[in-house]
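Asker: Pasting the structures here.
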Structure 1
Amino acid sequence: MKTHLNRRGSGACMSTSYCTLIALCIWAVAMVSDATAQSTGWKPVGPVELVVPSGAGSALDTTGRILQQIMQSEKLVDSPIIVRNQPGAGQAIGYQRVRQHGADGQMLGMVTMNLLTNQIMGTSPLHHSEFSQLSILSSEYYIFVVKTDTPLARGMSLIQLIRTDASSISVGLSNLGGAGHVATALMFRAVGGDARKIRSVPYNSGGQALIALIGGHIDHVATSASNAASHILAGKLHAVAIAAPKRLSGSLGEVPTWRELGVDLVVGGWQGIMVAKGVPHDRTMFWESALAKATATPTWKQFLERRLADSVFIAGTAAAQFIEQEDNKLSTLFREIGLAKQ
């Protein structure tokens with residue numbers, strides 16, 4: 001999660017995590033390019049399992065399956081790759097499966113910032129240090145939507161209400177402490193509201209939260225741009241702003257950035273791949289090399305374009321450094337809004 005934000009006039013780099021991703025990406029490309037030139041000598045033996053800690057059809061599931069398709073069709077991995085959906089407990093059940101499997105390199109796990117926030121809130125004992133981060137794959141900026149026919153569709157009306165009566169706004173969340181919750185908290189704080197007063201309404205998925213918003217049951221949802229795009233284009237939802245450095249191109253090009261509304265906010269959610277801690281170096285290098293090649297293919301680039309996502313491939317040490325920095329930023333935020341375990 002690109003979690004750091006500064007108020008207006010605070011300098012050129014408005015998102016520390018975003019700038020960190022770019023810097024780490026440049027460094028990691030050189031490191032992985034060197035690694036791919038070397039043969040590790042190890043290859044998977046038998047089926048490989050790719051654990052997706054969310055349900056079939058979710059954004060994370062779609063990413064996992066496109067990676068599976070690319071690695072098999074491009075013959076980057078000879079062994080069959082089986083995608084296993086393991087949803088539940090804010091993704092913690094899937095993460096636990098990866099940790100318990102052991103260090104043979106035959107099981108990979110998709111990962112998001114939920115791994116960090118679950119531990120910060122105390123809803124899961126799993127810590128990111130119990131895994132080896134193979135890579136960060138992509139990042140999607142978050143868009144903030146309301147029902148089309150509500151007065152809150154005027155951006156300044158939403159900002160003013162957050163400043164004066166934050167608890168009156170109901171916010172749909174797919175899980176407490178998840179990416180949408182973090183994005184909403186950062187937005188409340190950025191506009192001058194009290195993020196501790198967010199009135200959250202839980203749903204089983206982001207898609208269900210959007211349907212509830214269309215039905216008028218809640219007031220606001222923060223989600224990745226790709227999740228809300230079809231509803232926005234159909235006129236069912238109005239996008240107040242997107243938390244990107246500049247406007248998106250294409251179908252959502254008319255959506256203003258928060259900066260255009262006078263709020264310096266850049267925030268998005270990332271997706272990555274990890275294995276259990278202790279997997280030997282030659283095996284992690286095999287997977288880092290395979291993932292680097294997969295994310296360089298036209299198929300992957302087209303997938304990200306459809307998803308309105310950025311490619312931010314970083315691997316190995318660079319990915320571990322990014323995760324550590326994200327954990328520190330999220331820990332600070334959650335203490336501020338009262339969600340951190342005491």
Structure 2
Amino acid sequence: MEQSRAFLEQAAGALGTRPRGFFGLLAYLDSFLRSRKALARSPRTIDEYRLACRTFAEFLRARYADDDARRVTRRDIEDFLIEYQETRSSTTANKTFRALRALFNWLWREEEIEVNPFARVQAPPADRAPREGYSPDEVKGMLRVCQQEQRMAKKRSHRREFLATRDYALLLALYDTGLRASEVTAMTVEGIDWQAGLFAVPGKGRKVYQRHLGDKALAAIDRCLRLRRRLQSEASGPLWVGSTGEPLTRSGLRRLCVLRGQQAGVRGATVHRWRYTHAEVLEELGWQEHEIMAEMGHSTRAVSRSYRDAAIRRNALRKHREASPADMLRLSRQAGPGRHAP
């Protein structure tokens with residue numbers, strides 16, 4: 001009897017007292033996501049963590065028939081990344097790697113695993129293709145499309161006139177502030193200080209920023225709200241709404257930008273390109289780096305620099321044209337061929 005008990009205790013010590021599957025990645029997923037929410041990670045980032053964990057768990061199950069986090073090795077991670085990048089871009093692979101690294105760092109800190117297999121694995125490089133904002137002609141073209149539709153719909157359709165007026169005000173506000181899509185849809189009528197031209201927006205990580213709107217953008221928003229009251233009898237709550245009063249969603253904002261871009265002949269129109277445009281304009285206006293970071297809500301210089309690369313390159317070309325080093329070099333006149341200089 002004593003021998004049987006000793007054998008059972010030894011087996012329990014070898015296998016652990018936890019039920020089968022407890023050490024699987026998916027078994028830890030809810031706890032890990034709860035810890036990320038406590039760190040004020042955005043819902044979008046939480047979704048990226050969830051997708052990365054499930055994708056890697058599927059890979060492990062195909063290889064080992066389970067997703068036990070304790071047996072993951074550096075070789076497993078490298079093989080996963082090689083297979084993953086065959087059907088995904090390097091940028092997506094980089095995001096997935098960072099999400100999985102955060103998961104395993106958490107497992108190691110929580111002492112759920114003894115060795116962190118991500119400790120010596122390098123992240124796949126993300127695409128570093130230069131991203132550019134809209135040119136001044138493209139900005140004017142999209143705003144002009146809205147103005148033309150306003151004039152055409154003025155006596156025909158109050159609904160179309162309102163939507164065109166809203167789109168003009170919204171695009172002008174994007175150009176003036178460089179807000180993120182989530183920040184645009186979070187704006188409210190009551191949140192605008194019309195005298196000071198200020199409004200508060202919730203940024204990433206539950207940060208709240210005080211931002212400023214110029215006179216032209218404020219005037220456009222004011223006209224939009226006056227038309228809205230005529231159409232809906234009131235203008236309160238969300239600042240950007242549809243013709244029936246429903247709040248503008250992020251997907252609706254994306255469709256709006258794509259539509260106005262197509263109408264103006266602008267290829268690749270997106271919401272986020274307005275953010276790049278704003279950062280480039282600030283760079284060309286001579287703003288200091290720390291001022292641009294504060295305006296854009298960037299936490300690191302590297303991120304802020306990536307938004308201004310196109311403007312920095314344009315400024316470098318312009319300055320070179322204005323003062324080419326070779327053109328400024330004073331050389332003595334060379335002797336002609338076959339002659340000797342005196």
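Asker: Hey, mean count of other Cβ atoms within 10 Å over residues 83-90 derived from one of 1, 2 reads 17.5; which structure?
Answerer: Considering all the candidates, the number was obtained from 1.
Asker: Of the structures labelled 1, 2, one was used to calculate volume of the Cα convex hull per residue in Å³, giving 119. Name it.
Answerer: 1
Asker: In terms of FRET efficiency 1/(1 + (r/R0)^6) of positions 99 and 195 (r between Cβ atoms, R0 = 30 Å, to 0.05), which of structures 1, 2 is highest?
Answerer: 1
Asker: Looking at relative contact order in percent (Cα under 8 Å, 6 or more apart), point out which structure of 1, 2 has the largest value.
Answerer: 1
Asker: If you work out distance in nm of label points 7 Å out along Cα→Cβ at positions 59 and 259 for 1, 2, which one comes out largest?
Answerer: Sorting by distance in nm of label points 7 Å out along Cα→Cβ at positions 59 and 259 in descending order puts 2 first.
Asker: Which one of 1, 2 has helix-only ellipticity at 222 nm (-39500 (n - 2.57) for each DSSP H run of 4 or more, over all residues; to 500), as calculated from the coordinates, equal to -19500?
Answerer: Value -19500 for helix-only ellipticity at 222 nm (-39500 (n - 2.57) for each DSSP H run of 4 or more, over all residues; to 500) corresponds to 2 out of 1, 2.
Asker: Sticking with this structure for a sec: As an exercise: FRET efficiency 1/(1 + (r/R0)^6) of positions 155 and 299 (r between Cβ atoms, R0 = 35 Å, to 0.05), calculated from one structure in 1, 2, equals 0.40. Which structure is it?
Answerer: This figure was derived from 1.
Bear in mind that the values in this text are calculations on the coordinates, not laboratory data. Keep in mind the model is a prediction, meaning the values are calculated, not measured. Cβ atoms are built from the backbone, for glycine too; each structure is taken alone.
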